[in-house]
Structures are given as C-alpha cells and as structure tokens.
Structure 1
Amino acid sequence: MWSYEKRLQFPIKIKRPNAAAAKVIISQYGGPDGELGASMRYLSQRYTMPYRNVAGLLTDIGTEELAHLEMVSAIVYQLTCDLSVDEIKKEGFDAYFVDHTTGVWPQAAGGVPFDALCFASKGDAITDLHEDMAAEQKARTTYDNIIRLVDDPDVLAPIGFLREREIVHFQRFGEALEKVKDHLDHRNFYAFNPEFDK
C-alpha cells in the first residue's frame with residue numbers, strides 16, 4: 001500500500017545535545033496531542049468513512065503523521081544520544097534515563113506514558129472530522145509552545161515544518177467536513193451518523 005523512502009520528510013541534523021529540549025519535544029511523540037495518536041486516529045477512522053475521497057484523505061494524512069512520528073523520534077534521539085551523565089543529571093533527564101536510558105519511548109512531556117485514549121475513532125464522520133480538526137489545532141499549539149521554549153535553530157527548523165503541516169491538515173479536514181456535509185440533508189447533518197444510519 002505504501003512506498004517507503006528511506007529519508008526524513010524534512011532533514012534533521014542537530015549538532016548539540018540538549019536533554020531539556022528533548023523532554024518537551026517528546027510530547028509530540030507520545031503525548032496526548034502527538035504524532036503517534038494522530039497517525040492511529042486517522043488510519044483507524046478511514047475504515048468506516050463512507051466517502052472514498054475522505055477515506056483517502058484520512059489515509060494520506062495518517063501516513064504523513066507516521067513520517068512526522070519518525071521526525072520527532074529523530075529529533076529526540078539526536079538531542080539525547082551524546083549526553084553525558086552530568087548533562088543528564090543537570091538537565092533533569094535522569095528520571096527518564098532510569099527507565100529508558102536514551103531510547104525513544106512514547107510519553108508526554110510530563111512523563112505520562114502514551115495511552116490509546118489519546119486517539120479517537122467514533123465511527124461517525126461528522127464527529128470524527130471535528131475531532132480531527134481539533135487534534136490538528138492542539139498539535140499546532142503544542143508546537144507553538146515548543147518553539148517558545150527551544151532556541152536551537154537546528155531544532156526549530158524541523159519543528160517549524162511540523163507546525164506548518166498541522167495547519168495544512170486542519171484546512172484539509174475542514175474541506176473534508178464540507179464534503180461530508182454535502183452528502184447530507186442540511187437539516188440533520190449534526191443529528192445523523194452517515195457511517196451507521198443508512
């Protein structure tokens with residue numbers, strides 16, 4: 001189904017390790033609004049979507065989110081792979097280090113592990129697309145917050161790219177919502193499930 005190119009969607013070449021930055025960026029790996037949840041959300045929702053063009057969009061964006069997960073993993077890895085024990089202690093990375101050394105593991109910035117509750121698949125096209133739009137905005141806000149906290153240009157370039165993709169995805173899901181509504185009677189599209197009520 002997919003063709004995998006062995007390169008990142010955006011190049012990542014971080015020169016300086018920085019555990020403090022890794023601690024906040026990891027939220028976009030396994031946090032509540034991160035790329036892991038986004039990819040699973042969209043790739044799960046596509047199965048019951050009754051409109052092929054919207055199901056195709058969910059597949060496209062879900063697949064791209066996997067590429068974003070790979071990018072965030074590369075960022076976290078490059079920020080932590082050459083840390084000394086002193087840097088790990090000084091930058092507050094010790095609690096993570098005890099459990100995972102410098103392996104990349106899905107969790108939020110606050111240390112809460114990834115949970116499948118981070119992604120929603122309701123089986124209702126209107127509900128799911130509203131959730132998807134909100135998810136993209138929440139992820140954009142998380143990237144905004146990361147940009148406020150990180151000052152390394154080698155990190156900010158790929159983070160800025162990922163933030164831009166959240167905006168594009170939000171717009172695409174808004175267009176998809178209008179396509180779904182075009183199939184429904186305008187008097188009941190918020191009270192009718194096109195995936196179940198035939």
Structure 2
Amino acid sequence: MSTKIDPRVIRTKAMFEEALLELMEEKDYQKITVMEISERSTLNRATFYLHYYDKDELLEQMLDAALHNLRSSVQVKDIEFKYDSDNPHPIFIRLFTMMIEQNRFYRIMLVQEKVPYFTESVREIIETLVERGTQYMIEDKIEFNVPVDMSIAYITSAYLGVIIWWLKNDMPYTPAYMAKQMTRLSTVGPWVDNPYL
C-alpha cells in the first residue's frame with residue numbers, strides 16, 4: 001500500500017505555510033486569524049480545516065519539520081570529525097545552506113523571535129552538536145583548561161549568536177565562508193597570532 005502524499009496536498013500545505021510566514025512578518029502571531037491565513041493563501045477556510053485543527057497546529061507542524069531537518073543536518077559522522085582549522089566543517093556548511101534555503105523562516109523564528117521555544121530548541125540542537133564534538137576530543141585525550149560544561153555552554157551560545165547575527169545582516173557571507181570562520185573560531189580563535197600566547 002502506497003504512503004506517497006498527494007502532490008496537491010503538499011502544494012496546499014505549502015501555500016498555508018507561506019501565508020502564515022508572511023503574516024508573522026507583519027504582525028504578532030496571537031493576532032493572526034485562520035481567516036487571514038486563508039485569504040493570504042488564496043484558499044478558503046474549509047480547505048484550511050481539512051488539514052489543520054487550528055493555526056497552532058499549522059505552526060507546530062512547520063516548527064517540527066524545521067527542527068527535524070536541522071537535527072538531521074548536524075548529525076556528527078565519525079568520518080567528518082577532523083581537527084582542521086583551515087577547512088570548513090561539513091556540518092556547518094549543511095547548517096548554513098539549510099538556513100539560506102529557508103531564510104525567511106529562520107529570520108522570523110530566530111531574529112524576530114516570534115516563537116521563543118523554537119529558539120530554545122535550536123539552541124538545544126546546537127548544544128547536542130557541541131557535546132558530541134567535545135566527546136570526540138575527550139576520547140582523543142585532549143585536555144580542557146576550563147570545566148567542560150562551561151566550555152559547552154560558551155561554544156553553544158557563540159554558535160547561536162553568530163547564526164542570528166548572520167541572518168539579521170541578510171546573510172552577507174556564503175555557507176562555505178561562514179562554515180570556515182566557525183571552524184576557525186572553534187579551533188584557533190579569531191586572531192592571526194594569538195595575543196595571549
């Protein structure tokens with residue numbers, strides 16, 4: 001028995017999602033109505049209710065899909081983990097590429113913080129990535145000068161801050177460039193010559 005989704009359903013849902021995003025750029029989410037979403041999508045309310053119980057279910061499905069895709073993109077593979085500050089890490093390239101492809105969504109959710117729990121969920125995903133990278137280092141007998149949990153908190157916050165800065169400034173650099181800078185910041189820091197050595 002086929003589980004393939006009807007392309008018309010995919011198209012209809014995409015229209016409702018796009019309509020909701022447009023409205024969220026313009027006004028507070030709580031003030032948006034199903035009628036407005038339907039009108040903006042050029043579909044009718046009856047069609048909306050065929051697919052969603054309410055606007056919260058529409059938003060929840062959008063956020064769940066985005067978080068699922070983000071988690072998948074930053075999965076650490078053994079073969080990808082290298083101590084190489086001169087080459088962009090594939091995980092960072094995948095992450096920034098995904099955010100460029102869905103830049104409106106990420107600007108609304110992370111820069112405008114329309115849904116605070118989404119920002120927290122992204123932070124948790126980044127934290128998991130940092131924890132996994134830290135575990136690789138520990139297994140390779142690399143010693144830390146600061147408590148490991150403090151290091152993880154610092155790097156997680158830095159990554160999220162850089163991502164939000166990049167989105168807020170209209171993504172001025174390519175995913176490959178951003179990935180390379182993130183890799184450098186994670187390994188040797190922002191300096192040509194470390195002034196503290």
Structure 3
Amino acid sequence: MRENFDVTGYFYKINKLKCRKYLNIKRKGFQIQMPDLMVVMMNPGKSKPVNGIDDGKKEVETIPDRTQDQIMRVMENCGFQYSRILNLSDIRITPSGAFYNLLPTLEKEQIPHSIFSSHREKDFRELFVKNIPTIFAWGVDKNLTELAKIATDNIGIENPIGLRKIGQEYAFYHPLPRNNNDQIKWVARITERIKTA
C-alpha cells in the first residue's frame with residue numbers, strides 16, 4: 001500500500017528540540033494541489049526524513065510509519081488523493097509518556113510548539129484547509145486536554161470525524177491502538193463515518 005503514496009514532511013528544530021511542522025501523504029500519479037483530507041494527531045513521534053536532514057529549509061521525503069499506514073488505508077477506502085497531518089505539538093519525541101513529561105517545560109518556557117497556539121496563526125492559516133473532511137485522532141490521555149481544546153476551538157468544526165472517548169469531550173482515539181483487531185476497527189469506523197457524513 002505504501003507504494004501507492006508519496007510521503008513528505010517539513011522538519012525543523014526549536015530550542016534544539018526536533019520538530020515536524022506537517023506531513024503530506026499524496027497518491028502517486030495525481031496532480032491535486034490542495035489536501036482533500038485533514039488529520040490532527042498528537043505529535044510526530046519517531047517521524048524522520050529519509051535523508052536525515054531536518055534543518056527546516058524545505059519539504060523532504062519522509063519515512064512512513066504504521067500510524068500513517070492507517071491513514072493511507074482510510075484514503076484508499078474513501079478515494080482521497082492528498083491528506084495533510086498536523087499535530088497538537090510539533091515535537092518529535094517518543095514514547096508518549098516522555099512527551100507528556102515535557103509539556104510543562106514547553107508551557108513554562110513559552111515554546112511555540114503547537115501550530116494551534118496564538119503564536120502560530122500564520123502557520124495555521126497556511127496549512128489547515130477548511131471545509132474538507134477532518135479526522136481528530138490525537139489519543140485520549142488527559143494530559144492532552146488543554147492542547148486539544150485550543151486545537152478544537154481554532155479549527156471550529158462542530159462534528160469532526162473521529163472516535164470520541166465516552167465522557168471526555170476532547171479525547172479521540174488514536175489510529176494505531178495496540179490491538180490489531182482494534183486497528184482494523186478504527187479504519188472501518190472512520191471509513192464509515194466519512195462515507196455517511
């Protein structure tokens with residue numbers, strides 16, 4: 001399936017922290033200029049450029065991961081040609097616990113790590129495409145609530161596509177749960193929601 005898509009991203013550093021501003025997944029052979037699907041997730045995790053250079057000078061070919069495979073499956077099922085992934089935070093760090101531990105420092109030092117923050121309005125306007133299907137899939141950890149609320153308010157969609165955790169307004173299940181059956185169910189349920197929207 002990966003062979004059907006080109007995956008590129010824009011990598012940079014902020015205060016020596018490795019970051020990714022966005023990721024584009026485009027179907028090979030199509031010349032579409034604007035995304036027809038938006039996806040918002042937690043952070044870029046292990047994402048890295050093929051050439052290992054992350055100096056923020058240009059969009060570069062990116063090594064896809066299993067989470068992006070899930071987005072490709074949805075694209076295949078629904079006929080999308082071009083998806084763009086933005087994150088609650090640009091910081092490339094794993095595991096998720098390490099990211100949660102870093103959040104207080106990022107906030108204290110006012111590091112503009114989120115494209116949804118007031119310091120990044122220009123980036124948000126340039127990269128977020130409105131009035132197209134938008135998947136919320138950043139996970140359900142309560143450490144993300146404040147970032148998720150800011151993102152949700154900025155995006156301004158009343159009924160985003162996503163699997164919301166019951167009882168948590170800003171919690172949407174991640175595309176790659178640990179269980180393989182749950183991974184298959186996530187793709188199937190997201191596909192169904194897009195097709196019936």
Original post:
From which structure (1, 2, 3) was Cα extents along the principal axes in Å calculated, if the value obtained is 43, 42, 32?
Top reply: 3
**OP:** Assuming -0.30, -1.29, -1.37 is log10 I(q)/I(0) by the Debye sum over Cα atoms at q = 0.10, 0.22, 0.23 Å⁻¹, for residues 9-120 alone as calculated from a single structure, say which of 1, 2, 3 it is.
**Re:** 3
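Quick check: 3.6 is what I get for distance in nm of label points 7 Å out along Cα→Cβ at positions 33 and 113, calculated from one of 1, 2, 3. Which structure matches? All intermediate terms of the calculation are to be shown ahead of the outcome.
Working: 1: 2.5; 2: 3.0; 3: 3.6.
For distance in nm of label points 7 Å out along Cα→Cβ at positions 33 and 113, the value 3.6 is produced by structure 3.
Read-outs: derived from the displayed coordinates by stated rules, not from any lab. Computed from a predicted structure; not experimentally measured. Cβ atoms are built from the backbone, for glycine too; each structure is taken alone.
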